[in-house]
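Below: a set of structures, written as structure tokens.
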Structure 1
Amino acid sequence: MRLASAGHPRRVVRALLPALLWTAFAAEAIPQRATAATVRSDFMRGVIVSCPRFGQVWGSPDMTESVGELAELGVEWISIHPYGSVRRSGEVQSWKAAETGYLDRAVKIVRAGGMKLFWKPHLAYWGSFEWRGAIDFGDDQAAWRSFFEGYETYIVDQASFAQAAGAELFAVGVELEQTTRFADEWRRIIARVRSVYKGRITYAANWDSLERVPFWDAVDVIGVHAYFPLAGSDDPSVEEIRRGWDTPLATLEALSRAQGGKPVVLAEIGYNRSRDAARSPWEYRMEDSPESRALRRRLMDVALERIEAAPHVEGMFWWKWIPGDFRYDRDFSMRNPEAREALAESWGRRAAGRRHSGRN
């Protein structure tokens, strides 16, 4: 993530998966919208509300306005990601969630807007590591002890706050890929979280690290940051993008089955305005052009179509929406017209139908 925008963690260039590359162009087609058979009343239709710097914006009038806007787009879940921070020494610094003030106000705003809540604490790594997936202390045992002790204090405090807030879903960790090899430490932390938080727990792994998480059995929901490469060209057709989802969805289904049918949530998904968006969805570099905006809309339309139709996936959370008129709201902005329109056509139409019929 970049400090300025609380932005995106995919700074390390990944090798594309050969099975996901499609180079032949197919005829352009309009994505099929979810039919009555695939529209699910329990699907988590979510957006991650982010912030620049610290989190005061979550408790501001701008947050109230944003929750109303998101409701009109058919969003039913809000994800908030309070911050702790980590240093090279392994020290984890944090503030007690209940003492911030703005987090309590944020919960009240979200609830007043009729939204459900996914509490998803993040570790800020800026100035110490390239991204969260690079947090690693090598053979420094003292640093590892410091990290796990500090992280446990931080995440248990956040879990206590989430319990008091009635948050329906809680992330015990996010993209801490180099730390998951310490399975015993993670199991201890998850047990501590369960002692104070009674809702459902997930861990949010990066898309290329799913098989390296040894404690999926200890959480309730498999979380994934779904920046799967979907096509090899900078102008893939709708059909290419649809086919590009075949392997990721099969991988997620296999993981779900291996864990006894445990549900999957796309704890983060997003696309930038870039002609690299299908090849490298994690890249935060922007290219604002008619072509990049059209590609982003195609990618969103197909994701909205295919994900909700996947029976093993329970929901998806779009990255990112920053309330207020911030100059930091650039890359991955869900406030851009093409992103709003995609949500309005898929989720908003359904929400409008429910309002018209008088149903909750």
Structure 2
Amino acid sequence: MAHAYTPGLKVSAKQLITKRRILPLKGEVTAQVGDSVTPDMVVARTYLPGDVEPINVSNQLGLPPEDIKSCMLKDVGDSIEKDEIIAQSKPLFGIKWLSGSKSKSTLTGTIESISTVTGQVLLRGKPIPVEVKAYVEGEVVEVVEKEGVAVCCWGSFIQGIFGIGGETHGILKSVVPDNTTQLDEKLITDDCKGCVIIGGSRVTAEAIRKAVKVGAAGVITGGFDDKDLRDFLGYDLGVAITGSEDIGVTLVVTEGFGDISMAQKTFELLKSNEGKMACINGATQIRAGVIRPEVVIPIDQDIKSGHDDAITEQKGLDIGSPIRVIRHPYFGHLGDVSGLPSPLAVLESESKARVLEVTFEDGKKAIVPRANVELIES
């Protein structure tokens, strides 16, 4: 019998992790297959075209468009500096001290084009350097010519529900006694500088600000209130991808919005790796092409070894499968599948759907639609 698709979050103590590090445009690859890399090591670089700014030289010089070329002091492709004169009309009546009008560059770069139809000159800013780093500690296993590499390592891997902030890394540091403790600003001290802080349940906006203040690299926590998120960012997030926020810290939320404790298994996995380096990324996309925030904890082991004890096939929902409910009225509750009835059940809305029986951590049981749960892959 085929399994119905069930979204899932991975929480794995050990698996083979491969990260493709690809440039947005073709450029130069600086690593080779077999190279050992660290998170900050540049593996590829390129240059993005600079911004384009138009200047209406015809208007500035008071000339018809077809005459501007005779007044240009720079040609297409020439380098220019900001405020440099690029065009000047001839002196009035040929008298030098009656200098003509001038047109100055608004940026440093080059002349992109000169139009005798519109009278505009397009300026192209200096190329913008882009470097792609390895992100994780591991070995380069593939090189895509002029585009990037694939980096592979053994490691613990945790996917989150939501995150903000980009790629970073730091030493894991737990500041809470258990997975149910709220992470507030009092728990974050100066010795968290450069660390990835392990929280328990909800993290407050004040705690995130304190993390930024002390120079923490990231925060991993169970829940986050949407009001705190808006308070911290200063604006509402839309449905676009996150991860590009320049906020000084990366946040990974493992369970959801609200006062939700981190799953015990996730907390224990993070706690057991305290003192080790973690590579985290808050990038999240919830529409088509889902992107999950993640935590990677590299393990120092040859990538060619250890397959038998780490790789297992995820077969979908089954009796005993750990799940998280993602809809009201049990939103955020964790449990195990204790029953998978085959017949369709009639819901409160009078629609029919496949359901399952879940036994929550406190021993209580409930019947919920299968579409309302998320599989915790391990």
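Each value in this text was obtained by applying a stated rule to the coordinates, not by laboratory testing. A quick note: this is a predicted structure, and the numbers were derived from the prediction, not measured. Cβ atoms are built from the backbone, for glycine too; each structure is taken alone.
Using the calculated result -10500 for helix-only ellipticity at 222 nm (-39500 (n - 2.57) for each DSSP H run of 4 or more, over all residues; to 500), pick out the matching structure from 1, 2. Checking each candidate, the match is 1.
Tell me which structure, out of 1, 2, gives 54, 25, 22 once semi-axes √(5λ) of the Cα gyration tensor in Å is calculated. Value 54, 25, 22 for semi-axes √(5λ) of the Cα gyration tensor in Å corresponds to 2 out of 1, 2. Comparing distance in nm of label points 7 Å out along Cα→Cβ at positions 78 and 334 across structures 1, 2, the highest value is found for 2.
Set 1, 2, criterion relative contact order in percent (Cα under 8 Å, 6 or more apart): the highest-scoring structure is 1.
Look at distance in nm of label points 7 Å out along Cα→Cβ at positions 102 and 254 for each of 1, 2: the largest one is in 2.
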